[in-house]
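Enquirer: Take a look at these structures.
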Structure I
Amino acid sequence: MNSTQKIHFSTQVLSLLLARIFYSANWFNIASIFYLIAYDLNQDISMLGLVTSSFIIGVGLFQVPAGIIAAKYGPDKLAIFGILLASFCALVTGLSESILQIAVLRFIVGVGMACFFGPSVILITKFLGRRSEGLGIGLINSAHAIGGIVGIFGWVVLAQLTGWRISLVIGGILGLLTGLILSISLSRTNSKSIPEDENLPLSNNKPVSDLEAKKISPAMGISISGLRRTIFNKSLIILGLTLLSFQAGSSIILTFIVFYLGGNLRIDYTIAGLIGSLNLVIALFSSPMFGLLYDRTKKAKKILIISGFAAAVGIWGMTIPSIYVILPSMIFSAIFLSAGFVVVYAEAKRTNTIQGLDLKYQTLAVSFVNGISLFGAFWIPFLFSFAAERFGFSFAWFMGGLIVLAFILPAFKLK
C-alpha cells in the first residue's frame, strides 16, 4: 500500500460488512445442520447435494440479471433488496415441511444473495477509497468468513439447543435486521461520505470530466453495446472459468465436511462444526493478505495458478480418513482457496476500468464472473454426493481435487 493511498472506514462500510456476515451465515447454516434436517425428514446425503445445487443455481443464474439491474438503478438499491429477499426466504425455510420446499426456498435465497453480492463488492471499494480493490474485496471475504464460522459452528450449537427450524428462523430475522441497518446507512449517503477522489469515475485510472460522468451514471440507463462488451469480454470469461476452480473446492469442503466428520468419522457434530469452521477462520485472515498482495503486485495470473495447484493438493490430502491428516490438509487448502475469490473479483473490477468499459457496468463485470463460476459449479455437489454414496468419501475427495486442478487451467490464458 503506497503512502498516498487513503482508506476510508464509514458507517456504510461497516453496515455492508455486517450484512455480509449474516448473508454468509444464512449461506452456510443449512449444510452444518443438515444431519438434523435429514433425521427429521428421513433424508440422506444425496438430498444435501440437491439442496446445495438448487441454491447454487439460484445464486449463479441471477448474477448477470442482477448486474444489469444494478447498472440501470444503482448498486445500493439492489444490495438492500437482495439481503432482504434472501433473509426473508431463509426465515421461511424454517417452516418447511419437505425437502422439496427447502430446495425451492434455497433457490430463492440464492437469487437474493446474487442481488446482494455484486453491489456489495462495488459499494465497499467505493466507500473505502480508490485503489483499494484488493483490500475492499478482502474485507468483504473476511466478513463472509466470519458469517460462515457463525453459520457452520454457531448454528450446530444453536440448532441443538432450539431445533433446526427455530435456528433457521433466527437466522432470517438477523438477516432482515442487517438489511434494515444497511438501508438506513445507504440512505444517508452524500458527497461528504464518499472519498473525495471517488466522486468521479475513472477511465484508465484517470478522472473523467463531469460530462463523461453523467454519461455513465446509472440514471442514464444501459445500452446493448455496453452489455455486450461486458458479457462477451474474453478476459472476464477467463476469470469466471478460473474462479470455477476455487468455487468447486470451497463448495465441496464447506458443504460436506461437517456431515463427513460426524457421519463417517464419528466425531461429535459440535466438534465437527468447529473443525469445519476452521476453513473460514483461515480465510478471515488470508483474504485481506492476498488482497494487499494483489494491490501491490497486480500479478493475478501468477497468484491464481499457484493458489489453484496448492488448493488441489490440500483437497487430495483429505482422501486419508484421519483427522490428523484431514485437519492440516483442510487448513492448507483454505489458505489458497481464499486467494482465488479475492484476486478474481478485484481483477474483474480492474479489467472493467483498464479496458475502457463504462464504470456503471462494474457490478455486472463482477457479477458476471461470479455467475460463471457459480452456475458452472451447480453440478459439483450432485457429483460429489453421488461419488461419496457409491464409492466412498476418499474417492469423492480425490475427484474434487481433480476438478479444482482442471479448472485452474484457464488462468494460463490470462494476460
Structure II
Amino acid sequence: MKPYLSIFAGLLVAGTSLQGEVVRILNNDFLSALRTEASRTHPSAVAGKQLATAAGHDVSAVRLWEDPMAGFGFTIANRMMRMDDGDVSIGIEQKLPKPGMFDAQLRKAEAMRRAATQNSRTPALAAGAEAARNAIELALADESISLQQSQITWLTAMVENARQMAADPMGSSSDGLRMETELAKEQQMLDAARRTRDGFAQKLNLTLGRPLDSPWPVLKLPTTPPPVPLAQAEIARIPHANPKVRAMKEMVGAANAETRMADRERLPEISVGVDTNIYASAGDVRSTMVGLKMTLPWFNDHSYRAKISAAKSRELSATQDVETMRREVATMVLSAVTEAANAAAQARAFSGEIHDKAQLTTRTIEAGWISSKAPLTDLLDSARTLFAIRLEQRRMIAMQLAALEELQTLVPDR
C-alpha cells in the first residue's frame, strides 16, 4: 500500500501561486501608478480640470475699463439752423473705473481660480482611490483563488488517502465518498471565485478607461500589514492637505473680495463724454463739448450699506464653513485610521498564534484520521477553520489597505 499523503506543510500557505504566473505585489508604487492613471483618464477628473481651466480664463476676463459708448445722430431743423449748429452729432462716452473696484474683482477671480484648482483635485483623488480599491478587491480575489487551489490540492490528497483506507478490510468507504463530495464543492467554489475575479478585473479596467478584456497579472496583497499613521498627525495636516478645506479657505478670500466690491459700489460713478456737431455738407465742425456725468448714490445709501452688511455676513459664514468642513474631515480621518488599525491588529493576530494553533490542530487531526483515531468530520471542520483563518488574514490586509486608501483621499501626500 502506498504511504499516506500529508501536504499541510507546503500547500496551505497564503499567497501560493501557480508556477510560471506573473505576480505583482500590491505595494505603494503599484497603487500610485494606478491612481495617477485614473486621475488622468477618468471623466470626472477631466471635467474638474476643465473647470479649473475655465476659472483661469475668468481671471483674464476681469477688466479695468468698461466698454466706451459711441453715439451718432442727425439734426432735423431748417437749413439755416443746420448750417449754424451742424446737422450731424457724434459723441463718445467712457465710464471711469471706481477706485479699488478692479483690484477687488481681480482678487475675487484669483481666489475662485485657486478654489477651482483645489476642487478639481477632489474628483481626481476619488478616481484614483476607486482604481486602487478595485485593485485591492482583485488582489483579494487572487489570494482567495490561491487558497482554494491549495485546499483542492489537499482534498485531492485526502481522497487518495481515503481510497487507500477503504481498501483495508477494516476501513470505511463512506469517508472516500464524503471527501469526493467536499472536493466537488470546493471545485465549484473555485470556479465561482474565478468568475468573480474576472468581474473585478473588468471593473478595474472600466475605472481606468481600458478595454474590458485587458489582462491583469496575478495580484498579491502584502504579507504583513503596512504601518498605520497617527490620527493626530493626519488631522493636523487637514488644513494644508485636504482639497475641500483648501478650496473653502479660498472661498473665504473670494467673500472678502466681494465685501470690498460692495463697499466700492457705493462710490459715485463718473463718466467722461465728448460730443461734436458737424455740418456734413461743408465738412466743418460747428462745436465740440466735453462733459462729465456722475451718479448720485447717496439717495440709495441704505441699500448700499445693506449690501455691504450682507457681504460681510457671507464672509463670516464662509469662515465658519471652513471649520465645519475641517471637523467633518477630521471625523472621517479618525474613522479611517481606527479601521486601518483594527484591521492591521486582526491581520497580525490571524497570522500569528491563532494560525499556528489552527494549523497544528489540523495536522494532529489529520494524523489521527489516517490512523483511524479521529472522525472525518473533525478533519473537515479543522481544515475549514484553517482555511477561514488564512482567508480572513488576507481579508484584513485588504480592509486595511482600503482604509488607508480612504485616508489618502482625505489627507493626500501631494
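Enquirer: One of I, II was used to compute mean count of other Cβ atoms within 10 Å over residues 22-29, and the answer was 26.5. Which one was it?
Expert: On the way: I: 26.5; II: 13.5.
The read-out comes from structure I.
Enquirer: To which of I, II does the computed value 49 (percent of Cα pairs over 41 Å apart) belong? Numbers along the way, then the final one.
Expert: Working: I: 10; II: 49.
Structure of origin is II.
Enquirer: 0.55 is what came out when FRET efficiency 1/(1 + (r/R0)^6) of positions 78 and 150 (r between Cβ atoms, R0 = 25 Å, to 0.05) was calculated for one structure; which of I, II is it?
Expert: The value was obtained from structure I.
Enquirer: Hey, another quick one. Going by distance in nm of label points 7 Å out along Cα→Cβ at positions 54 and 94, which of structures I, II comes out largest? Display every interim value, and only then the final one.
Expert: Working: I: 1.9; II: 3.4.
For this comparison of distance in nm of label points 7 Å out along Cα→Cβ at positions 54 and 94, the top structure is II.
Enquirer: For relative contact order in percent (Cα under 8 Å, 6 or more apart), the calculated result is 27, so let me know which of I, II that is.
Expert: I
Enquirer: Here is a follow-up. Given a computed value of -24000 for helix-only ellipticity at 222 nm (-39500 (n - 2.57) for each DSSP H run of 4 or more, over all residues; to 500), which structure among I, II does it belong to?
Expert: For helix-only ellipticity at 222 nm (-39500 (n - 2.57) for each DSSP H run of 4 or more, over all residues; to 500), the value -24000 is produced by structure II.
Enquirer: Then there's this: Could you tell me which structure in I, II was used to calculate P(r) over Cα pairs in 10 Å bins from 0, in percent, for residues 86-181 alone as 15, 40, 30, 12, 2?
Expert: Only structure I yields this read-out.
All of the numbers you see were taken from the coordinates with simple rules; none came from a lab. Please read these numbers as outputs of a predicted model, since none were measured by experiment. Cβ atoms are built from the backbone, for glycine too; each structure is taken alone.
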